[in-house]
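I've put the structures underneath this note.
Just so it is clear, none of the values below were taken in a lab; they were calculated from the coordinates. Remember, predicted model here, so these are calculated numbers, not experimental data. Cβ atoms are built from the backbone, for glycine too; each structure is taken alone.
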Structure 1
Amino acid sequence: MTKTRLVATAVLVLSFWPCIMISALESNHLIVSKISMQSGGHRIRIDKYATSRSGKHPAILVLHGAGGTLIDGPEMRRVARQLAEAGNTVYLVHYFNGTGTIVALDAGMQKNFPAWLETVRDSVQFSQQESGDKSAVGIYGYSLGGFLALSAASDNPAVGAVVEHAGGIWNERTEGIKHMPPVLVVHGEGDRRVPFQKYAKPLVGFLRERGATSRTRFFPGEGHVFTALAMSKVRDDAIEFFRQHLGRK
């Protein structure tokens with residue numbers, strides 16, 4: 001190739017390179033927007049994570065724990081982002097807005113659990129309306145969010161799968177849990193805040209008794225707050241679990 005042709009080829013490639021780069025970025029573009037809904041007479045903020053990819057995008061709610069978005073926010077945003085990058089439309093629900101809570105203590109959780117549960121149920125309906133897709137949605141819930149996820153999914157055909165992380169059945173009242181969608185139970189065996197033997201083990205047995213499809217992902221070396229490495233595995237497991245049970249074409 002002559003020097004003149006080499007220069008011409010280089011100019012041609014460079015001319016199209018911005019278009020190539022823009023196209024690649026758009027194909028994986030993650031759009032994060034702040035939206036809101038009404039629940040119980042209160043405005044509830046929702047952070048929506050979506051991509052510009054074509055095709056079906058199952059809706060998934062992400063529920064923080066008692067630390068609220070103040071403490072749990074960074075990790076919940078990582079969960080939401082990775083779920084969205086996998087092709088889902090994700091709604092990170094600020095359900096504490098309904099009670100003016102920032103960080104929940106035990107007494108506050110007992111008092112406000114019913115109101116938060118109603119907000120989560122409203123969020124399920126909202127996500128279907130907002131996305132224009134009536135397909136069943138998924139819920140990822142951490143700690144308090146895990147308790148809420150299980151309660152909201154009980155006897156609720158609008159929920160198609162749950163990833164319950166470091167939670168369990170609220171106040172161990174199994175009579176309140178009826179028909180359940182597939183559940184992935186994630187728990188650290190060293191959890192002292194929500195003890196593994198008190199919550200995770202009985203939950204698995206209960207789900208099996210009820211005939212629910214369930215999988216477990218137990219981490220022997222983890223407590224209530226997982227290490228970064230363990231959380232990366234949880235996010236991957238959640239993506240695969242939702243893909244299997246919510247479907248994506």
Structure 2
Amino acid sequence: MKINKLNNIENLNRELPLFQVDEFFTPELYNELNSTYPTEYLIKKIQETGLNSASLNFSNKVDINFLQNFLKKNKSWKNLCDYYFSDDFKLDVKKLIYKNLLPFENRKMSNFDINSTNTTINFTCSKNGFKLDPHTDAKQKIIALIIYFPDNEWKKEWMGGTRFYYPNNLNLAKKFVKQMSFNRLERMLPFSLLPLRNTHILKGYEENFAKAFYEYKYINYYKNKLIGFIKTNYTFHSVPMLKCPKNIFRKTLLINLNFK
């Protein structure tokens with residue numbers, strides 16, 4: 001299986017290289033993937049931990065036996081995971097970055113060695129009350145892909161989508177990102193030399209963030225939709241609090257390509 005709908009993505013924004021693809025899979029493949037999504041296993045993890053969310057991934061020793069059996073039983077999921085773990089996917093990402101990010105001042109990643117990268121895949125399931133505050137994601141991340149798998153009865157007012165933020169003013173945005181660093185040297189560097197970092201909003205700096213960034217786009221939690229972004233120091237995003245019934249869950253597949 002080769003699913004590359006990244007090759008038509010171009011003219012990405014310099015500060016927020018964000019994209020979305022509707023009808024990412026064929027309807028038949030999407031329905032098969034959605035109907036076999038490992039919801040029950042993840043709900044059990046939520047119940048056992050008492051948390052609002054649970055994930056299933058290949059780096060967790062507790063999950064690996066389940067995943068091996070799951071992929072043996074579900075060929076479409078196996079083929080999909082095989083592609084995202086393959087060098088083909090890494091090369092597809094490299095082409096996307098070469099086409100869109102080559103002129104970027106602070107992120108010339110077009111010639112990265114695919115052998116210096118790895119892919120992570122996470123199934124995630126979240127219940128009513130779950131939310132994620134604004135953050136930019138891990139510093140080693142190259143690209144993040146999120147695929148939505150809502151139940152048929154999911155309603156728009158239950159939220160579940162992802163909100164992205166954009167600089168109100170580039171100078172204020174640069175200042176804010178540097179303010180959030182615990183590293184004194186980083187705060188002294190010109191922004192163009194600032195290493196990529198996972199930025200969260202420190203307590204007491206919410207007003208500073210609101211001045212530096214505005215709510216740019218909310219991408220609804222719709223079936224068969226892929227959203228993605230190339231990591232920069234401006235890629236703030238969040239998940240507003242879920243307002244779904246207790247027996248309904250937000251389900252996503254997260255694919256990340258990272259530097260090792």
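Which structure, out of 1, 2, was distance in nm of label points 7 Å out along Cα→Cβ at positions 63 and 127 derived from, given a value of 1.0? Each step should come with its number before you reach the end.
Details: 1: 1.0; 2: 1.8.
This figure was derived from 1.
Hey, mean projected area of the Cα convex hull in nm², for residues 151-238 alone derived from one of 1, 2 reads 5.4; which structure? It would help to have the intermediate numbers written out before the result.
Values: 1: 5.4; 2: 6.9.
Working through the options, I get structure 1.
Give the label, chosen from 1, 2, of the structure having the highest value of relative contact order in percent (Cα under 8 Å, 6 or more apart).
Top value of relative contact order in percent (Cα under 8 Å, 6 or more apart) goes to structure 2.
Distance in nm of label points 7 Å out along Cα→Cβ at positions 135 and 223 was computed and gave 3.1; which structure, 1, 2, did it come from?
Going label by label, the one that fits is 2.
Kindly point out which one of 1, 2 the value 2.8 was derived from, the read-out being distance in nm of label points 7 Å out along Cα→Cβ at positions 175 and 231.
2
Here log10 I(q)/I(0) by the Debye sum over Cα atoms at q = 0.12, 0.21 Å⁻¹, for residues 47-142 alone was calculated and came to -0.38, -1.02; which of the structures 1, 2 was it taken from?
The read-out was computed on structure 1.
Thinking of 1, 2, which structure, once Rg/Rh (Cα atoms, Kirkwood Rh) is computed, gives back 1.09?
Only one of 1, 2 returns 1.09 for Rg/Rh (Cα atoms, Kirkwood Rh), namely 1.
Here helix-only ellipticity at 222 nm (-39500 (n - 2.57) for each DSSP H run of 4 or more, over all residues; to 500) has been calculated and equals -9000, so which of 1, 2 was it run on?
Details: 1: -14000; 2: -9000.
Value -9000 for helix-only ellipticity at 222 nm (-39500 (n - 2.57) for each DSSP H run of 4 or more, over all residues; to 500) corresponds to 2 out of 1, 2.
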